[in-house]
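Computed from the coordinates by the stated procedures, all read-outs in this text should not be read as laboratory data. Treat the numbers as computed from the prediction; the structure is a model and nothing was measured. Cβ atoms are built from the backbone, for glycine too; each structure is taken alone.
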Structure I
Amino acid sequence: MPRRVDRGAPARTREDRARTLAALGDPTRLGIMDLLAVQDLSPDALAAALEVPGNLLAHHLKVLEGAGLIRRVASRNDRRRTYVQAVDDAMAGLLPAAGGLTAPRVVFVCTHNSARSVLADALWRSASDVPSASAGTQPAEAINPGARRAAARHGLTIAQAAPAAMADVVRPDDLLVSVCDAVNEELGSVGNSRIHWSVPDPAAVGTAAAFDAAIEELRDRVAHLAPRVTC
């Protein structure tokens with residue numbers, strides 16, 4: 001399933017523009033869209049970041065969802081949890097670009113560091129001059145063969161020879177990008193700046209199509225984030 005609904009260019013008609021701008025005509029709803037520019041967040045995380053009660057946040061999310069600006073997806077780790085995602089290009093041309101981020105290095109993290117995180121790292125290296133790495137909370141013994149084959153199909157180079165543990169890779173000033181819901185839900189005590197992408201695990205399916213879909217989703221995510229990160 002694609003990460004976001006492709007609506008094409010928004011605001012093609014006055015009616016579209018009016019509906020989108022009306023939905024954005026509230027400081028809290030603008031704040032939600034700012035936060036979702038490069039990451040997925042749970043409703044609880046949004047409520048905490050914006051300092052609004054849950055019932056009020058639910059109203060704002062309903063308005064944004066009705067305008068086609070966001071969608072909700074279930075956590076692949078705990079189906080009781082949901083994440084909120086921005087719809088691709090839904091605000092193109094309506095608002096200024098999101099503010100920049102500064103970090104000496106970006107580290108992509110998933111549980112086993114054998115597929116999503118190494119593919120994200122490979123994509124990042126082809127899109128940004130900011131150094132990058134990848135790691136896992138429970139690193140596997142080897143890079144998933146499906147990930148290696150998919151990287152070859154897409155002309156990507158997986159830099160590391162084997163999965164690595166977060167404790168051996170992550171530095172205090174790294175920007176962490178979790179590409180696994182399980183990891184995001186386990187990293188509460190980590191002090192690093194963090195961004196989360198709710199990406200389905202292609203290894204759970206195991207097909208070439210699943211790995212290709214993961215690469216395309218990660219490519220889109222990297223394309224959104226890379227211009228906003230500088231050393």
Structure II
Amino acid sequence: MTLQATLRLPSPNNTKVQIALAYKQISYEIDAVEGSGPETISKLVKLSGQALTPIIKHNDTVLYDSSAILRYIDANFDGPRLFSADRDEMKAIEGWESYHKTEVMTAMRPAFAVFFGGITGPEADANITRANAGINEVTGQVEERLAAQADAGSDWLVGDTMTAADIFVASFLSLAELPEGYADWNPLWKTVDRVLTLGEGRERCKAHFHRVLSFLPAPAGV
């Protein structure tokens with residue numbers, strides 16, 4: 001049975017799944033949902049018992065949570081590995097997973113309160129300023145890691161190929177540095193791209209995020 005993915009785009013947690021599926025060359029059917037109205041919520045709850053996306057259905061398995069989904073497709077489908085059989089590399093990947101859930105999300109949360117929470121006016125401006133300061137701090141750390149990896153001959157956060165670590169980090173931080181033309185895919189991305197910034201001297205971050213996003217399929221009609 002073809003894998004089915006229920007996604008609310010362009011949410012970063014949902015694009016994580018799209019990037020991973022494309023990287024592993026897994027064919028799938030997409031069911032794109034919008035908004036959070038009663039019909040949408042009812043549909044999601046009926047499918048997975050909860051109201052969040054992404055959700056995948058594969059044979060009799062229904063799974064939600066982007067991290068769980070990446071682990072599932074890595075365990076059940078061929079293609080390049082998202083996680084590692086090497087213990088130290090796996091610990092490093094999970095370290096970046098934790099980093100994106102804590103440090104990256106803490107940095108971006110003030111901006112999300114503007115984009116999704118309805119904050120406007122001076123409070124919104126202050127939130128964006130705080131978000132950019134936080135993004136500048138975490139991308140500084142990512143930049144240092146990428147520089148160290150480059151010295152070892154790698155373009156990626158862990159090991160010599162793209163892993164879930166890269167997808168976790170880039171799916172969120174790339175909102176502050178979308179490749180040319182990507183902002184036109186969605187009105188929200190256009191707003192986000194306009195007000196968020198990585199900070200000065202983030203050339204390795206920019207190149208890294210663009211490499212990861214190169215696996216993101218263009219929306220239908222673009």
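When mean count of other Cβ atoms within 10 Å over residues 17-24 is calculated for each of structures I, II, structure II gives the greatest result. Looking at FRET efficiency 1/(1 + (r/R0)^6) of positions 33 and 169 (r between Cβ atoms, R0 = 35 Å, to 0.05) over structures I, II, structure II comes out largest.
When distance in nm of label points 7 Å out along Cα→Cβ at positions 25 and 185 is computed across structures I, II, the figure 3.9 traces back to I. For helix-only ellipticity at 222 nm (-39500 (n - 2.57) for each DSSP H run of 4 or more, over all residues; to 500), the calculated result is -11000, so let me know which of I, II that is. For helix-only ellipticity at 222 nm (-39500 (n - 2.57) for each DSSP H run of 4 or more, over all residues; to 500), the value -11000 is produced by structure I.
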